[in-house]
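Dropping the structures in below, format is C-alpha cells.
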Structure 1
C-alpha cells in the first residue's frame with residue numbers, strides 16, 4: 001500500500017523502519033518542526049527525520065498540521081493509508097477524510113485503558129503489571145477510534161519508562177505490519193471501544209515527578225521508575241532539585257514518624273519514612289549540576305543523618 005507516515009519521537013522509529021523494510025511504499029514523512037534543545041538551545045531534528053533522510057524519503061514539517069496549506073500538502077501526497085505513531089498533534093477532520101483506507105494509529109496501551117499522551121509512564125506509575133499496544137482507526141476523539149488489533153506484554157519490576165517504551169515500540173512495529181496486512185486483505189473487523197472502561201494518561205509535566213513522601217513507598221517507587229528517563233523523580237533540597245534515580249520499597253511496617261524523614265543509612269541507601277507508614281530505600285541520586293551517585297555517599301557528603309528530611313517535609317495530600 002502507498003503510505004504516508006506521521007511520527008516524531010523515538011517510539012515511532014521501529015514502526016517507520018519496519019514499513020521502510022516492507023513491501024509497502026512510504027511516500028513521505030510528516031513530523032514536527034526542529035526544536036531548540038540543550039543548554040545551547042541548538043535546533044534538534046526529530047528522530048524520525050534522521051531515518052527518513054537516510055532512506056531518501058521526503059520529509060515535511062508543518063508547524064500546524066491543521067493549517068490549510070498542510071492539509072493541501074497531505075491531499076497532494078494522496079496516500080492510500082496514513083499511519084500515525086507518536087506524532088504530537090491532533091488531526092482535524094479535514095485530514096481524517098483524506099486516505100481512502102483510513103488512518104491507522106499505533107498506541108502504547110491496551111485501549112480503552114490509558115488514552116492520552118503518556119500511556120507508558122502512567123501505566124508504570126499506577127502500578128500496572130501488564131500493558132501492550134493497540135492499532136486503531138483514528139477518529140475525531142482522543143484515542144477513541146475503533147480497535148483493529150492488540151498485543152499484550154508484562155511490565156517487569158525493573159522496567160522504567162524508557163525500557164518499557166523500547167519494548168512497546170518494537171511490539172508496535174510488529175503489530176502494525178500485521179494490521180496492515182490484514183487490513184489490506186479485508187479480514188479485520190474494527191471493534192468499538194467500551195468508553196465505560198476508559199482511563200486517561202495525560203501529558204507528563206515536570207511537577208508530576210516531585211516526590212510526595214506522604215504516598216506509600218510502593219507508589220513512590222513506581223513513579224520513580226515511570227519518570228525515568230524524563231522528567232526524573234526529584235525532591236527539593238536546599239533550594240535545588242535532587243533527582244532520585246533508583247529506589248526500592250523497604251520492609252513492611254514502617255515507623256510512625258513524619259514522612260520524608262531519613263530513618264537510617266543502610267549500605268548504599270537511605271531508608272526514608274513514607275505514608276502508610278511504609279519505608280522507601282533511596283539508592284541512587286543526582287544533585288543539581290552533578291553526576292549520579294549512591295544515595296549514602298551523597299548523604300555523607302551533604303552531612304545528612306537519620307532524623308533529617310530528604311527534601312522538604314511533605315504536606316499530606318487531602
Structure 2
C-alpha cells in the first residue's frame with residue numbers, strides 16, 4: 001500500500017505564503033508561455049441552478065496535476081464554502097500519487113497571487129491605491145497578497161459586515177463605497193460574476209483592473225464595450241475567450257485574438273505590457289491549472305518541514 005500525504009487548508013497555507021504564491025504563479029505563467037508546462041482545456045460540468053464542477057489537468061516541473069473543484073455561489077447562504085474540492089498531484093515520471101491538497105486553499109492562493117501579479121505587471125509604476133471588490137475567500141486572498149507585497153489595500157463587499165470582518169482579519173481598510181473602490185489605481189474584482197460592475201466609461205485613464213470573478217459561462221464583471229476600451233490581457237486565450245469576460249466582447253465583434261495580450265508573454269519579456277501612463281489595462285482571468293500546479297509544487301517542496309500532516313494508505 002502507498003502512504004499519501006493529505007494537505008488540508010491549514011497545511012497549504014502553512015506551506016506557501018501569499019508572497020511565495022505570487023512568485024510561484026509567476027514562474028508557472030512563464031513556464032506555460034514557453035511550452036515547458038502543458039495544460040489541456042478545463043472541463044465544466046454545470047449543475048443548474050446551483051453552480052458547476054470543474055476538472056483541471058496540468059503537467060510540468062516533473063509533476064502531473066488534476067484539480068476537481070466546485071463553484072456554488074449560493075453556498076455561503078447555507079453556511080457552506082463556495083469553492084470545495086481536491087487537488088491530486090502525481091509524479092510525471094512514475095505516475096505514482098504524491099499528495100492530495102485542499103482545492104479551496106490552493107485556488108484562493110493562486111487567485112490572489114494572479115490578481116496581484118497582473119496588477120503589479122500591468123499597472124502604472126507609480127500606482128498608489130489598490131482595492132479589492134468582494135470579501136469572500138478569494139477576495140481576501142487577493143487583499144492578503146497585496147499586503148504581503150507591501151501595498152496597502154482597501155476592501156469592499158456588497159455585504160458591509162463581511163467587508164468589515166475581512167478588513168479586521170487582514171489589517172486593511174474598508175472602502176467607503178463601491179465607487180471609491182472602483183476608482184483605485186489598481187482594482188481587483190472577485191465577485192460571483194452575475195453583475196456587471198464596470199459599465200461603459202467607468203474606468204479612467206491610467207487604471208488597471210484584474211477581473212477574477214467571471215470565470216465561467218454566463219458571467220461578467222465588465223461591459224463588453226468597456227473591456228474593448230482597455231488594453232486587455234488574459235491568462236489563456238482559448239479558455240478566456242470561451243468562459244471569461246472576453247467571451248462577451250468577442251461574440252459582439254469588439255475584440256479578436258490579435259487584440260488580446262497574454263500575461264505569460266509579458267512576464268517572460270516576450271511581449272510589451274503597459275505602454276503609457278494614460279493607458280487603461282485589464283486582465284481577464286479564468287483560472288489556470290498551471291497556477292494550481294505552481295502552488296502544489298511549492299507546497300510539496302515544504303512537505304518535509306510541515307509537522308502534523310495527515311497521511312492515508314491507498
Structure 3
C-alpha cells in the first residue's frame with residue numbers, strides 16, 4: 001500500500017514519545033584495558049537502504065509500510081556534521097532496540113533528500129553498582145539510544161525520517177521537523193572556551209549533599225571539585241542534570257553513566273555534576289550556572305580539555321562508550 005503525501009508530524013504528536021526518551025539513557029563497559037571502547041558497528045550497511053540522491057523523501061518511502069515512531073532527543077543543532085540522537089517506539093509506546101536503520105534529511109517539503117546515514121544502537125545500561133534508585137525504579141527509563149552523524153549544509157528547518165530494517169523488510173518512520181541554528185544565544189559548542197562558573201561542593205552546604213545532588217543515593221565523587229578551581233588545570237566532564245526533577249526522565253541514567261565512567265577514569269579527569277533548579281525547587285527557576293551556558297533544557301554534558309576548550313558536547317542521553325571515547329580525547 002502506498003503512503004500518503006509526506007507531511008511533518010506536529011511536535012505535539014511526538015511529545016509523549018520524546019518525554020519517555022528525550023529521555024534516552026544507560027550503557028555499560030567492561031574490561032581492564034585503558035583504551036576507550038570502539039564505537040558500536042551498525043547492524044546493517046549502506047547497501048541495505050535506498051539512496052536519496054537529492055530526490056523526494058516522499059517518493060523514497062512511498063512504497064514502504066509505516067514503521068515505528070522516531071523521537072529525536074536533541075534540540076540544538078548547528079551547521080556541519082552533527083550527532084543526531086533519537087529513540088524508536090512501537091505503536092504501544094515501547095522503546096525498540098537492536099534495529100538496523102538509517103536517517104534521511106531533506107527540505108521541509110521533503111525535497112532535496114539526502115541519505116542514508118547509518119545509525120548505531122548505543123546501549124545505556126550501567127553496572128548495578130552505578131544505577132541510581134531513580135533509574136532502577138523507573139519502568140520508563142530509556143535503555144538505549146540510536147546515534148547518527150548527519151551533515152547539515154545550512155541553517156533552517158529540515159524534515160528528518162528513518163528507514164528501518166525490521167523482520168527482513170524495510171519500513172519507514174513518519175517525518176519529523178528539526179531546526180538547525182548557528183547564530184544567536186546558543187549553548188557553548190565544540191571548539192569554544194568553556195564559560196567559567198562556580199559549582200557548589202560539600203563544604204558549601206555543610207556536607208548536606210541533598211542540597212546539591214537530587215540523585216538517590218548522591219554521587220559524592222561528582223561533587224568534589226568546584227568547576228572554577230579546576231578549569232584550565234585538568235580535563236573536566238561537566239554534567240548539567242537533575243535526576244529527581246528531570247523533565248525527560250533521562251537525567252538519572254545520564255548521571256549514572258557519568259558515575260560509571262568516572263570510576264574507570266579516576267582523578268586524572270574532574271567529573272562534576274551540576275543540579276538544575278535553585279534550591280532544587282522548579283518553582284524557583286534555573287540555577288545561574290545554566291544561564292551562563294545558555295541552557296534551557298537538560299541534561300547537557302561537556303567534555304573539556306586541560307586548556308579549557310570544549311572537545312565534545314552531548315545533549316540528552318549518551319552511552320558510557322560515547323563518553324569514554326570523548327574523555328580519551330582529553331587524557
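Where a number appears in this text, it was derived from the coordinates with a stated rule and is not lab data. Given the structure is predicted, the values throughout are model-derived calculations rather than measurements. Cβ atoms are built from the backbone, for glycine too; each structure is taken alone.
The figures follow:
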| read-out | value |
| --- | --- |
| With mean count of other Cβ atoms within 10 Å over residues 79-86 derived as 15.4, matching label from 1, 2, 3 | 2 |
| Highest-scoring label, criterion being volume of the Cα convex hull per residue in Å³, for residues 119-294 alone, among 1, 2, 3 | 3 |
| Entry that produces 0.98 once Cα Rg over 2.2 N^0.38 Å, for residues 199-302 alone is calculated, selected from 1, 2, 3 | 3 |
| Top of 1, 2, 3 by Rg/Rh (Cα atoms, Kirkwood Rh), largest first | 1 |
| Identity of the structure behind -4000 (criterion: helix-only ellipticity at 222 nm (-39500 (n - 2.57) for each DSSP H run of 4 or more, over all residues; to 500), calculated), options 1, 2, 3 | 3 |
| Structure with the greatest value (metric distance in nm of label points 7 Å out along Cα→Cβ at positions 47 and 287, set 1, 2, 3) | 3 |
